[in-house]
Structure I
Amino acid sequence: MPGSTPTADQLAHARDLLAYLEAGPSPHHVVAESRRRLDAAGFSPLDPPAEWPTRPGRHYVTVGGALLAWGSVGGSPAAGFSIVGAHTDSPGFRLKPRPDTGSAGFRQLGVEVYGGPLLNSWLDRDLGLAGRVVLEGPDGLTEADLLDDRPLLRIPQLAIHLDREVNDKGLKLDRQRHLTPIWGLGPVDEGAFRTYLAEQLHVAPGAVVSWDVMPFDLQAPALTGPDQELISSARLDNLVSCHAGLEALVHAHDTDPPARTPVLALFDHEEVGSTSATGAAGALLGRTLERITGTLGGSRDDHLRALAATSCVSADMAHATHPNYPERHEPDHPVRLNGGPVIKLNSQQRYATSAGTAAEFVAACDRAGVPVQHFVSNNTMPCGSTIGPLTAAQLGIATVDVGVAQLGMHSIRELCGAADPLRLAQALTAFVSAA
């Protein structure tokens, strides 16, 4: 396919994306890496409970695994916002509050399934642990990030000798019984995981109060294929979009000031429905936008006018046409890796795209000089959803759903084209930079 071999710029962008992917094994680490990049670009943090400065500027706020950032230049408070939304979480597992368990002489850790992972893809993988731990100290509660990239855990598959029909009848996994990772030998030791956390964070076991910790794949992200035309990695869904949105926000003011205030919204908990304090179904974005209007000296009426003038791109990964399962896809709308950003449409409103918002994104792609594709589900297949419909409904703002095409969505190891991430970043930059 013409244009499928990445250019030098596309490969450079892809390599930076690989570094971002490796730095983000949990939503908390995605936020930390995003903060680091925003700090380097001249953005400054604001504290949600504090009073914010009443002047334009480049700022961000973080709450748990969510981050909102913007760059206002002092235009009309009613001019509106250009929002890029994405999510920091990926399907997988979370450690239970009392994880110490085991059987048959093995020490194991109890996990809860998070979202809709392809469970079989987690078998026979070396897994590390990452997340956030709440500690109690002399000055009260504090939070600490955990990142242990040693091969600590493994979920071994049952040998074919004991499941001889697995290749013909398929693998069936009981979520409660078959997915408990092994992390050592010996008797069950209640409190061993708490002791492990304390050792990693250099505190006493009694200081460990609670945790939000998850296993992650230790295999590094990689450029693959004879011409490095593909990216293989965990968490492409949806860190490709987070990375592209960051790039767009950082470069939104490279030329003339945009007409609307550029905003980046990275939510948590999309994979489990977004109904949380840091999810797209919550009040975080709406309240933040209203406070941004206030920093520009706007009234409540100015804010409502701004929302009416706002456009949002919900950026999440898209399904490419699978070469081994073409019958599962809409035959007249093929989607290719390295074919450009994908506009996602669904008449049941599983995506928020309308004719008008699709046209606005096509115009942004034209300005950026990148190709565009369209995804529609096969009528016999159910359609997933994104933060797009939630954001559109919560705030009444025009929204388009787009993404980079990929294979293996929700696998521990996903695949996309190496040329497409830069193209998405360029399209998003054109969208948030519109004069």
Structure II
Amino acid sequence: MAELITKAPGPSGSFAFGVLPALRRDPLRFVVKAARAHGDVVRFRLGPKNLFLLNHPSLVEHVLLGNAQNYRKSQFYERLKPLFGEGLIVAEGAEWRSQRSAAAPAFCTESLKRIAGQCTELTSQMLDRWEGCAAAGTAVDVSVEMMRLTLGVVLAGLFTMRLNERDGDELFHAITVVLRAAEHRIWSVNPFVGVVPTADNRRFHRALNTLDRFVYQIITEHREHPERYDDLLSMMMAARHSETKQPYADKQLRDQIVFMILAGHETTASALAWTWYLLSSHPEVAQRLSQEHAGRPDGPPAFEDLAGLPYTQMVFEETMRLYPPAWTISRTALEPDELGGYAVPKGTSVMVCPYVVHRDERFWRNPEAFDPERFKPEAAKARPRFAYFPFSGGPRACIGSRFAMIEAKIILAMVSRRFSLHLVPGQAIEVEPMISLRPRHGLFMTPYRTGPLRHAA
């Protein structure tokens, strides 16, 4: 096979580091430009190793679903282990299957109904705080507000934990530090990036210690008072490893909790922040979103009401097209494969990038425009399956995708029913590609009250 297939095209880069310096400088622009210039299979050289960027839905489907057994998490995820340990995002094989099985009941319908109620309560509290801002004409940073809100929902919904303001600020800061450090480590060419005791590494370890202290506190409280809890952690504690038949040790529980906290709030929060930004610059979409909620009874939507909010879902789906929560996904081939007519040697890493595929003119008309109508059922059915994959796909699709959609619809419904958010002019709006796509400088918006003064929680 290898003799018959030519080497994939791609940018050459520098002799020592390949394209890594350019990729680190502006990763989003670089991958889009490379895909447009070189086609569906692009070969990058990152230092001494090659990486293939795949830019067609059929190739994405092959890696994530059709031949998923031949692809494991890539070497890039190894650099996340100081943060996530052996949690769900990096685990493989029997360990991954065991963790996924143990966590699945926390995302069943009954559990999600309970979490929806907690999301409603916490969103009401945030909106009550915004009343003072609306009265004074004071802006809020919606990226920070959404991060704090979704963090609270994850902690309350999955671990029955509420934080006071001081502890919440400390945890929020620690999470921001560790996520930024993790993203830096993924793209670094320095094999000792996490080893040398630099100021950045010391800051990372201090933040990680703060995060661990909170997590082990949750574990201790669950062990000492098991009768108080019926949540994800209590399910994990009651479960047995599918292979060893042993209960999960505290370190294993810690890894799972850290993953759920970080992945479960940061990605949804970033997408929500970009939703408010897009709605502010597209008032006709914001008006239609408000109209969908204007005819509902007073109060926040009940869990059963969420299926009746199709436009709200379309708005959020379109935001995730433009600003996908996980903007890149990478795998390593366990055995030789063929992708798009090119040989993929054993051990080669491949990358699929929702940010690129979601902007491909072959599958999306006027792809840079914000148009929720793309997600009408008939339009979605006409596209290739993996033209849109904000939650990845295949066996390792995001376990919390329903959680995220329910949470987002509740928050969008409650905020748009009560306030309109207007972008403060003159800001530098810039995407920061971390684990998710964060607004680099925040998103400052002024809330204006348009609905009832107070919703019943």
Structure III
Amino acid sequence: MTQHPLEGSPYQGYTYSYPHKTAHRPLDPARPLREVWADEDRSALFLYLHVPFCEMRCGFCNLFTTTGAGDDEIDRYLGQLARQAEVTHEALEGAAFARMAIGGGTPTLLSPRQLERLFAIAARLGAASAPTSVETSPKTATPERLAVLREAGVRRVSMGVQSFDPRVTKTLGRSQREVELDRALRALRDADFDVLNLDLMYGAQGQSTEGWLDSIRAALEWDPEELFLYPLYVRPLTALGTREAWTHDAAHDEARLDAYRAGRALLLERGYAQISMRLFRRADADEEAGARYRCQEDGMVGLGAGARSYTERLHYAWPYAVSREGVREGIAHYLSRTPAQLAEAHHGVAVSRADRVRRHVLMSILHRDGLALDRFVARFGRDPRLELPLSELERRGWLVEARGRLVPTPAGLERSDAIGPWLYSAEIKARMEAFAWR
């Protein structure tokens, strides 16, 4: 008998958006942004600025980022980002932004002067007052850079730590000095941002569950408002992905599941609320400030070589790459675009009604708030259980109806990385599987 997909590995894929960029293809002809956004609600958008530069490339990293960039290259990139912002501002006349995030890469690799220039670009789009999140790293979270973030009104700063155990960070291919990490955490706390988030990772070779819990306890000493607990995935073309010893098998699944459950139990005991499979928020921390942004329904504008944008019917981005050579080629391609080309979508995927349904459901049921049935029916005309096999999740006790919503249970959140891929459409799966990694 064939095994049901939901009974296989609980670690099949992280659904942070849908469709994934590996489903994107060249758009022929290119679509003018003014046309793409013409009929869209632009009253509460998300702005993402992508900075594709890091001081190091971790062994597990599959982000669109590169190392070794000098000031001249970064300045050229910021110049192109400003040009893209200008043509985008013209195409999306009257757009308002409910949220902004600056990621990459490591935005705080930029000098204070370059960071000020970056925030000026955001201000040109009218996003200066939007609640903003910025990614940083232990080496680059200096008081001088953090002062620029504070002056710009940044609300949330997120730092990838992955582990407080040097042996684990070495296994993950991450160069991280304990003295730098301690200095960065002190600087972040001294800067007094509303939200400090720390990223931790479990599933490294040789990492015990108790060792994993020690890292969580070390993070808790800094009293972060949020913690993200990430399971290790070894992706194609990453440094770890080239090592034959790094394989995902039943034993690795079991180790990751044990670590997840132990980490979840510890954080709940310490007063944190689980928001999603990965995100835990301190119970006394403020909810997200500012205008309400609903990723299921509201659009996103991405600027930069690795940023995605999405509207109701079209998701678009510059071509995705992971390898060092692919990323460098992608940045060069982005820098070569004329203003007229920056004002068009060249690469993406048209999203059918069926995949809009799937996106709305996925972006809802993988979060503690769940799926609001009245909003879904208002948008699509009928109950989501008539569109997708959600009754299977209810039967397994992974989804329950409560107060007009379909809400994930703890067991459902635990299986998020299996539920997500299970609900992908056959067309999107085929496009993802046919993607040529570079």
Worksheet item: Given a computed value of 3.7 for distance in nm of label points 7 Å out along Cα→Cβ at positions 90 and 282, which structure among I, II, III does it belong to?
Response: II
Fill in: Source structure (of I, II, III) for distance in nm of label points 7 Å out along Cα→Cβ at positions 66 and 402, computed value 2.9
II
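One of I, II, III was used to compute FRET efficiency 1/(1 + (r/R0)^6) of positions 50 and 386 (r between Cβ atoms, R0 = 35 Å, to 0.05), and the result was 0.95. Which label is that?
II
Taking FRET efficiency 1/(1 + (r/R0)^6) of positions 58 and 418 (r between Cβ atoms, R0 = 30 Å, to 0.05) from the coordinates of each of I, II, III, which one would give 0.50?
I
Taking -16000 as the value of helix-only ellipticity at 222 nm (-39500 (n - 2.57) for each DSSP H run of 4 or more, over all residues; to 500) derived from one of the structures shown (I, II, III), identify that structure. Don't skip to the answer; put the middle values down first.
Working: I: -8000; II: -16000; III: -11000.
Here the read-out was taken from II.
Rule-based calculations on the coordinates, nothing more; no lab input. It should be emphasised that the depicted structure is a prediction, and the values quoted were computed from it without experimental measurement. Cβ atoms are built from the backbone, for glycine too; each structure is taken alone.
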